[in-house]
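These are the structures, in structure tokens.
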Structure 1
Amino acid sequence: MQFLINGVPVPVNPSKFTAKVMDLDNAETTTRTADGTLRRDRIATKRAIEVEWPPLKWDDLSTILSAMSGEFFEFTYPDPMSGQIETRTVYAGDRSTPIAIIKNGVVLWDGLQVTLTEQ
């Protein structure tokens with residue numbers, strides 16, 4: 001499976017991928033009664049996608065981070081709920097890139113971790 005950002009394949013596929021299905025409730029109208037019964041007002045179902053890459057060459061890391069630099073962008077991935085390849089508009093949370101090392105004269109970053117949350 002090739003993952004896409006804005007229709008362009010990422011240069012290296014993720015090594016770890018976790019798709020979460022999130023329910024969003026109306027904070028004002030979702031309440032609990034005195035006996036503890038939940039009165040729920042679900043307003044939307046969204047995806048949060050945790051993605052992790054293996055060690056990356058500097059140029060591959062830069063390409064991925066640059067592709068995620070917009071406020072929102074399109075991400076194409078296999079969706080476990082729909083059973084289809086989906087494209088969702090998402091934003092990137094914190095992007096963590098652990099230490100860089102030099103191996104055989106090539107700068108490698110010890111991966112990339114990011115959570116992509118549907119708009």
Structure 2
Amino acid sequence: MNMNFLAKGMELTSVSRAYIEKRLGRLEKLVSETALFEIEVDQDKKGLYRVEVMIDVEGKLYRADEVSESVEGSADLVVDELERQLTHEKDRLTTLERRGARSIKKKLVIDEDARF
């Protein structure tokens with residue numbers, strides 16, 4: 001996993017950075033090794049933190065951002081959203097693959113008396 005961090009309007013502490021990396025580790029099983037993670041953390045004038053994560057997986061882009069009172073809270077919400085997006089895409093591709101296999105199986109005739 002390649003990760004690029006960008007902090008705007010604040011200094012990103014090593015504790016926050018390690019926490020975000022740990023949380024994004026949950027997504028490792030859903031993406032390939034060549035996935036590029038771009039993490040942007042910024043703080044607005046009200047003191048709220050915005051965490052935005054973009055994942056580029058073989059040309060397909062997944063993105064989520066959240067605003068909360070802490071970097072860790074925003075990171076948790078972003079990881080949950082990205083996990084939902086990646087799981088949905090993985091399930092969709094698996095379903096299409098199985099549907100295609102069923103279609104081929106129906107068209108394949110081994111025995112005229114077979115019941116499938």
Structure 3
Amino acid sequence: MQYLSDLITFGLVGQSVIPPVTDSSGHITAINGAESASIPGQAITVNSNGAFFNSSYQGFSLTTDRGKIEGGTAPAQLFILLHELGHNTNALTPDANKQTLIDQNDKSLEQNCKQTIKGFSE
């Protein structure tokens with residue numbers, strides 16, 4: 001709880017434009033957030049162009065939780081913050097630009113935070 005309080009007190013949650021990632025087959029993925037050390041002075045950064053604020057990017061739908069939560073919604077914001085907070089507290093493994101690890105972490109969030117996620121989605 002002290003860590004959560006410090007995030008708020010010291011303004012360590014912020015936003016920035018994080019460019020999309022293109023894989024070897026040309027598939028574009030918008031990054032929804034980044035954990036500590038990605039943006040100086042921010043422990044958690046949400047992408048201004050990602051699913052935290054937006055439902056689409058350049059004509060492509062934005063989602064979180066492996067396509068289960070529509071971007072630009074309160075449930076998407078909660079899920080993204082929980083995901084990034086999980087990295088900061090070492091509850092989730094680092095997964096930067098590794099979709100299989102992102103998926104594993106999202107499944108872990110679903111399992112361990114299901115009541116919070118469900119309650120926020122209603």
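Any read-out appearing in this document is the output of simple, stated calculations on the displayed coordinates, not a laboratory observation. Treat the numbers as computed from the prediction; the structure is a model and nothing was measured. Cβ atoms are built from the backbone, for glycine too; each structure is taken alone.
Things to note:
- Which entry (1, 2, 3) yields the derived value -2500 for helix-only ellipticity at 222 nm (-39500 (n - 2.57) for each DSSP H run of 4 or more, over all residues; to 500): 1
- FRET efficiency 1/(1 + (r/R0)^6) of positions 53 and 101 (r between Cβ atoms, R0 = 25 Å, to 0.05) - structure with the largest value, from 1, 2, 3: 1
- Computed 29 for relative contact order in percent (Cα under 8 Å, 6 or more apart) - originating structure among 1, 2, 3: 1
- Source structure (of 1, 2, 3) for Rg and Dmax of the Cα atoms in Å, computed value 20.5, 75: 2
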